[in-house]
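Some structures are shown below for you to check.
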Structure I
Amino acid sequence: MELLRLLDIKDIVAQTVCFLFLFFLLRKFAWKHILALLDERRERIAGEFRGIEELRREAEAQKLEYARKLGQIDALAQSRINAAVQEAERLAQEIALNAGKESQKLIETAREQIGHEIVKAREELKESLVDLAIGATEKIISEKLSRQEEEKIVADFLHEVEKMQ
């Protein structure tokens with residue numbers, strides 16, 4: 001109640017009249033401009049939201065495109081890896097086949113050399129046998145031997161032949 005005593009009715013009426021006068025003046029001259037500014041601001045904000053939404057959709061589209069391209073790159077990389085593995089396997093088989101052929105050639109060459117060595121060894125053995133036989137014959141002829149001595153020389157000869165083989 002004390003508050004009402006401090007307030008004067010004339011002041012309240014004067015302030016109300018001033019407020020209504022100011023309200024009508026603002027409504028008449030500024031209200032349309034303020035509403036236009038508010039509408040313009042609302043449209044600008046709505047346009048920015050539409051732009052942001054459009055940018056978000058474009059970003060999503062680009063993200064999907066990048067994911068698709070990454071998938072294609074991964075598939076291409078995998079196919080190239082598979083092709084390289086197949087090529088390596090083919091080369092490994094080719095190398096193994098060539099190594100097999102070369103080993104066969106080496107084996108054949110070794111067999112031929114062994115055959116030549118065997119023929120050569122037989123020739124040398126034959127020559128040695130001939131030399132031994134001639135030597136034994138010379139001993140028999142040069143000496144007059146008894147039957148037992150001749151048999152001993154022949155036995156020694158045969159023993160030497162056995163050593164050579």
Structure II
Amino acid sequence: MIIRRLEENDETTTFDCGDAALNNFLKRYAWINQEKISIGVTYVAVDEPASRHIFGYFTLAAGGAPHDVFPAKFVRGLPRYDLPLILLARLAVHQTHAGRGIGHALMSEVFRISLQLAEVVGCRWIIADAYRDRIGWYQKYGFLPVVGASEKGPQRMFLDLRTLRKTPL
């Protein structure tokens with residue numbers, strides 16, 4: 001399996017992770033967001049470099065969050081303005097490939113890219129919006145709930161990149 005940037009002629013129409021919003025994003029918005037309006041980059045898991053069949057994907061974007069959404073121990077001594085972060089905007093695995101470690105491979109690539117970005121542009125966290133039934137999956141990677149996150153809809157979670165640097169990928 002190879003994880004690479006989404007390409008214009010990738011086969012997105014057959015992708016089905018079982019969630020209409022995640023499917024729709026890949027089919028209708030991922031390429032536009034990446035190449036036309038530059039607000040996120042989508043990476044896809046395929047079986048070989050030239051393959052167009054997508055097993056899974058994730059999207060990363062730059063972002064910021066107020067100082068007070070993080071627990072005090074994570075922001076002690078930091079400025080009181082919005083703090084830079086990497087937004088894990090989407091992550092999904094095709095239903096036919098679920099349970100085969102693709103989600104783990106995608107998250108490992110998220111971590112690798114995030115650590116590289118943090119060295120180049122400076123940021124401290126990865127933020128993700130976890131579906132309520134997937135909170136435990138994110139927690140096993142070290143993600144913690146954001147302070148004051150909504151009790152409805154996805155749970156906003158964060159991972160401090162300092163913690164990630166100490167963990168072997």
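Since every read-out is calculated from the coordinates, none of them should be taken as a lab result. Note that this is a predicted model, so its numbers are computed, not measured. Cβ atoms are built from the backbone, for glycine too; each structure is taken alone.
Quick notes on this one:
- Comparison of I, II - label where Kirkwood radius over Cα pairs in Å is highest: I
- Per FRET efficiency 1/(1 + (r/R0)^6) of positions 12 and 124 (r between Cβ atoms, R0 = 41 Å, to 0.05), the highest-valued of structures I, II: II
- With helix-only ellipticity at 222 nm (-39500 (n - 2.57) for each DSSP H run of 4 or more, over all residues; to 500) derived as -6000, matching label from I, II: II
- Read-out distance in nm of label points 7 Å out along Cα→Cβ at positions 28 and 132, computed value 2.4, structure in I, II: II
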